[in-house]
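Got some structures for you, see below.
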Structure I
Amino acid sequence: MIQSLIPKSWIGTTTIQFPFAVNVVAYICIWAVCLASLYFIWKRPKKLGFLQGWTTQDILMVAIMGVLLEVYDNLIGDQFITPIIQLIPFGHAFALNDLPYMFLLMVGVAVIRKPGAATAMVFLNFLLMQLLYGGTEASILFWPYGIMQGVFLDLFMVLRRGKVFTAGSNFFLDGLIMGALRAVPATTVMSIFLLPFLAGAKFTFGYVFWYSLFNLIGNGLEAGISAPLAIRVAKSVNPLAGSGKRLKASAEKG
C-alpha cells in the first residue's frame with residue numbers, strides 16, 4: 001500500500017536479509033527486552049510507592065477490553081472499516097482504521113490505570129487473534145510482537161509515576177505518546193526481524209521506515225485526539241478515573 005503512495009526511490013529495492021546467526025541473536029535479545037520490561041513494570045512501581053494491587057474488577061475489565069479490541073481489530077475493522085479507509089488517499093498508510101482501536105485502548109488504560117494493564121489488554125487481543133484466525137503469526141514465536149504493542153505504554157506509565165490521565169496532566173500529550181509507543185517499535189521490530197526470520201518475508205529498509213513513521217503519526221494522533229473522550233467514558237465506569245486519587249492513596253500507604 002505504501003509503495004503506491006510515495007516515490008519508489010524512497011522505498012528502495014534492497015531487501016533486509018540478515019545472516020541466520022544475527023537473526024537468532026536478535027530474536028533472543030527481543031525476548032530479553034520484553035521480559036526485562038515486564039519485570040521492570042512489575043517491580044519498579046513498588047519502589048516508587050504508587051502501585052495498587054489488582055482487583056477482580058481490574059482483571060474483568062482487562063478481559064472485556066481485550067475481547068472488544070479483538071472484535072474490532074479482526075472482525076469489524078478488517079471486514080468493514082478498512083475497505084472504506086483504503087479508498088481515502090494515505091488513509092490506510094496512516095492507519096485511520098485504528099482510530100476505534102486506539103479509543104478502546106485509551107478507555108482501558110483510563111479505567112484501570114495500573115502498570116501492566118496496556119500489555120495485558122493488547123496481548124489478550126493478540127492471543128485471541130492467534131487462536132481464532134491462525135495464519136502466519138499463529139505461533140508462540142510471534143508473542144514478542146503482541147507484548148511490545150503494550151509494554152512500552154506501561155513503561156511510560158511507570159516512568160510517569162502513574163500520573164498518566166490524571167488531573168493536571170495533558171490528556172492529549174499522554175495519548176499522543178502512548179499511541180506512538182503502541183505503533184513503534186513493535187511494527188519496526190516485526191518488519192525487520194520477526195517476519196523475515198520466522199516467516200521469510202522480505203521488506204526494504206525504506207518500506208520499514210515509512211511504514212513505521214506513518215503508523216507512529218497515525219496511532220499517536222488517534223490516541224491523543226480520543227484520549228479526552230476516553231477519559232469521559234472511563235469516568236462513567238469508575239468515577240475516580242482521571243482524578244489521581246487512587247494513586248495518591250496508594251502512595252500514602254507505601
Structure II
Amino acid sequence: MQTVAQLMEMFRQGTQHLSRMAENLDCPWSPTLGDPRQLHNVYARNLITCYVSKFVQLSDTVLDSVANKRYLIYALAGRSLIELTATLRYYILFQYKPLLEKASLTSAEMKQIIEIDDRHLRGTRFDWESFFFKRYAQLKDEAVKQLESKKAKQKYVTQGIMAEQVNILTCIEKWGEVTPEVLIAYNLFCDLVHPNIGSSFLVASINDECLYFTPAKERSVGADIFEQSFPVLVSVTHKPFGEYLLMLMGTIWQEGEF
C-alpha cells in the first residue's frame with residue numbers, strides 16, 4: 001500500500017501531465033458546422049479541454065491547500081473533483097455509449113448525440129444570459145418562481161437558451177451502484193464542506209487533550225482527516241478520470257469516417 005506522501009507525489013505528477021496536456025489543447029468553440037459528425041467532434045474536443053482545465057485547477061488547489069494547511073479548501077476542491085469525475089463517467093456510460101455502440105446511426109440518433117453534447121457542455125440551471133446582461137430583477141423574479149414551485153422550469157430552458165444540466169446526485173448514485181466506495185467518498189467530502197461538525201473539524205486542533213475550533217494549537221484535526229481521506233479521494237478521481245477522458249476522446253470521428 002502506498003503512503004500518503006507517495007500518493008501526493010503521484011497526484012502531483014498526474015496534475016503536471018494534465019497541465020501540459022491542457023496547454024496543447026486549443027480547439028476553438030465553433031458550433032456552426034453542418035455535418036453532425038464534425039459538429040460532435042467540435043463539442044467533444046471542447047469538452048475534453050474543459051474537463052482537463054477544470055481538473056488541473058482543482059488538483060492544483062488540493063496540492064496548494066494541503067501545503068498551506070488549509071484543509072477546508074482541500075475538502076471543497078476534493079468534492080468538486082469527485083463531482084467532475086462522476087459527471088464525465090455518467091455521460092460516457094449512460095449517454096454516449098448506448099448510441100455510439102450501434103453499427104450505424106440514423107439522422108434522429110445523430111441529432112440526439114448533438115443534444116447530449118450540448119447539454120454536456122452547456123447544461124445549467126442558472127440564467128447566465130440575465131447575469132451577463134445585468135438583468136438582476138429578472139434573476140430575482142425567477143428565484144421567487146422557483147420557491148413557489150420547485151417543479152416549474154425556467155422559461156429560458158423551454159426557449160432553448162440554455163440546456164438543463166444532469167443532476168449530480170444521479171451521476172454519483174449511478175457510479176455508487178457498482179462502486180460503493182464512491183458513495184463513501186462523496187458523503188465524506190460533502191460532510192467536510194457543509195456548515196456542520198465535518199467542516200468544523202477541518203479548522204480544529206488539539207492541545208493538552210482539549211479541542212479548539214482554531215487550527216493554531218498543537219495538533220491539527222484537519223491534518224489527520226486529510227491523511228485518512230486523501231487515499232480515498234485519489235482512488236475515485238485521478239485514475240478513473242483518465243480512463244473516462246480517454247473514452248470521451250474515443251468518441252471523436254476520424255476523417256475517413258465522415
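Assuming 18.6, 54 is Rg and Dmax of the Cα atoms in Å, for residues 53-164 alone as calculated from a single structure, say which of I, II it is. Working through the options, I get structure II.
Could you tell me which structure in I, II was used to calculate relative contact order in percent (Cα under 8 Å, 6 or more apart) as 25? Please report the intermediate quantities before stating the final value.
Numbers: I: 31; II: 25.
The read-out comes from structure II.
Here the criterion is FRET efficiency 1/(1 + (r/R0)^6) of positions 117 and 205 (r between Cβ atoms, R0 = 41 Å, to 0.05), and among I, II the highest value is seen for I.
Quick check for you: by FRET efficiency 1/(1 + (r/R0)^6) of positions 13 and 69 (r between Cβ atoms, R0 = 41 Å, to 0.05), which of I, II is greatest?
Working: I: 0.70; II: 1.00.
Once FRET efficiency 1/(1 + (r/R0)^6) of positions 13 and 69 (r between Cβ atoms, R0 = 41 Å, to 0.05) is tallied for I, II, the winner is II.
Of structures I, II, which gives 1, 5, 11, 14, 14, 15, 14, 11, 8, 4, 2, 1, 0, 0, 0 when P(r) over Cα pairs in 5 Å bins from 0, in percent is computed from the coordinates? It must be structure II, since only it matches.
Between structures I, II, where is percent of Cα pairs over 16 Å apart, for residues 125-172 alone highest?
Values: I: 53; II: 45.
Biggest value here belongs to I.
No value in this document is a laboratory result; all are computed from the given coordinates. Quantities reported herein were computed from a predicted structural model and do not represent experimental measurements. Cβ atoms are built from the backbone, for glycine too; each structure is taken alone.
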